[in-house]
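Multiple structures are listed underneath, in structure tokens.
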Structure P
Amino acid sequence: MRILAIESSDIGASVAVLHDPMSAGGSELLVEVPSAMRSARGIHPAIDKLLGEAAVEPSQIDVVAVSIGPGSFTGLRVGITAAKVFAWATGARVVAVDTLQVIARGVPVSSDPATILHVVLDAQRGDLFAGKFVVDSSGKLPQWKQLGETDLLSGAVWLALLEKWQWVAGRGLTKIVKKLPEDVVLVEEQYWSPSALELGRLAWERAQHEAFDDVWALAPRYLRLSAAEEKRGAS
């Protein structure tokens, strides 16, 4: 199975092609997209470059994976539109994944099965997009599994929820890292951002269970209105 993964929810973006990523003979190839090029004019050439380097024709892609949010309003629209266009043109199936799940997938799993991982993104105006994860050891390899849905919380409320020795990760920590309790575990910053490779690996796992999404119903999961929309609603 070949997967094209499009991740554009963060400051930068990345695209990847994965061929049976969890098998011994699988392969993965990643192309990073600079933040200045995180637009349709940057994403589409990156996909073309990626497929060329992988020697893969568009018609050979079985699944398109895309981060559905939360995240950058513009980035999400760009990525989801690119996924829709590609799937429509090639007939590929679609898998949409929550951005916080993509980030958690890249965090090394704790050896302690009781560990809790919190992943946060900056929701602006003092708020955070927050997800809570536990260690799931039911499969061949332990993985992070999200508890409940991704929430929109104030930074103060989220900080009050943290408990001793819990792990924290995500770019939402940038503005509040100095406010973190001393007894939480700060995951290394290299694991704070979503990657198209982790997105593709998650999509591959879901595709094994035929957990596909309706391409025509695909829409960004913003979880909140933009600042301009909130201002208009308050007027």
Structure Q
Amino acid sequence: MNTERYLLIGPVSRDRIVRRNSKESRVGGAVYYYSRLLSHLGVDHTAVVTLSEADRHLLGEFPSKTSIIPLYRDSTVEFENIYDNGDTSRRIQRSNFASNPIEIGDIETIAREEWTAVLAGPLLPSDIPLETLEFLGKRHRLYTGLQGYLRYPAGDMVRLKFRTKIPWVLEAGNGAFLDINELRTVSSDLMGAIGILSEHCGEVIVTCGPRGSLISCKGSLIRIMAVTAERELDPTGLGIHTWLPTSI
């Protein structure tokens, strides 16, 4: 009997996927993808998510096995992901940059429960303040998707930048997920970049698209080959699909 329990926190997003001549709207966000994987694996989990009450129908897209605690805000974060020439390894991204922080008071009660680990899935720097991460990291194993903390607005365009607070984000938890493009914001020397991140947390998981993934753990580097997909949707680059099956 599986006794693992995971707490997921982060926003639900409204995503618009543009490829060549096709456009598709769907629910998105790291927490949504975390929940799909955990449900598939039969692992108990609860998701604390932010969105507007007008978009509460998006919660119906989550797996039926996901327990959801919605935190309603004024607006839902939105993203437009444009894949030039259909190449899913490269994208142009836009956002409305909705500010929906999850404060300590929002999760203080549920954080008192026993959790195997907390998976934080911010999409923007404002989604999960550092204070909230530190609060969770003192009580539970904490694994954080770095992509949200690396993003910044250039008008409505999403850009990536390594920020001075990233080491503190890493030190708040036990591990971090990011993709290879996000890793390049740390250094063009990819192995050096992994080394820099590893100085601040125990595990670093890097997804490399069709080339698989890298896991840095306790001074060792593990390479994992990619699994051939029958049909590729919107690549998440989250790393959770690499890390979680080896951890439960």
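Things worth noting here:
- When helix-only ellipticity at 222 nm (-39500 (n - 2.57) for each DSSP H run of 4 or more, over all residues; to 500) is computed across structures P, Q, the figure -5000 traces back to Q.
- If you line up P, Q by distance in nm of label points 7 Å out along Cα→Cβ at positions 123 and 171, the top spot, with the largest value, goes to Q.
- Each of P, Q could give Rg and Dmax of the Cα atoms in Å, but the derived value 17.8, 58 comes from P.
- Source structure (of P, Q) for relative contact order in percent (Cα under 8 Å, 6 or more apart), computed value 15: Q
- Look at distance in nm of label points 7 Å out along Cα→Cβ at positions 19 and 179 for each of P, Q: the largest one is in P.
- A value of 23.6 for mean count of other Cβ atoms within 10 Å over residues 67-74, calculated from one of P, Q, originates in structure P.
Bear in mind these aren't lab numbers, they're just calculated from the coordinates by the rules spelled out. What you are looking at is a predicted structure, and each value in this text was computed from that prediction instead of being measured. Cβ atoms are built from the backbone, for glycine too; each structure is taken alone.
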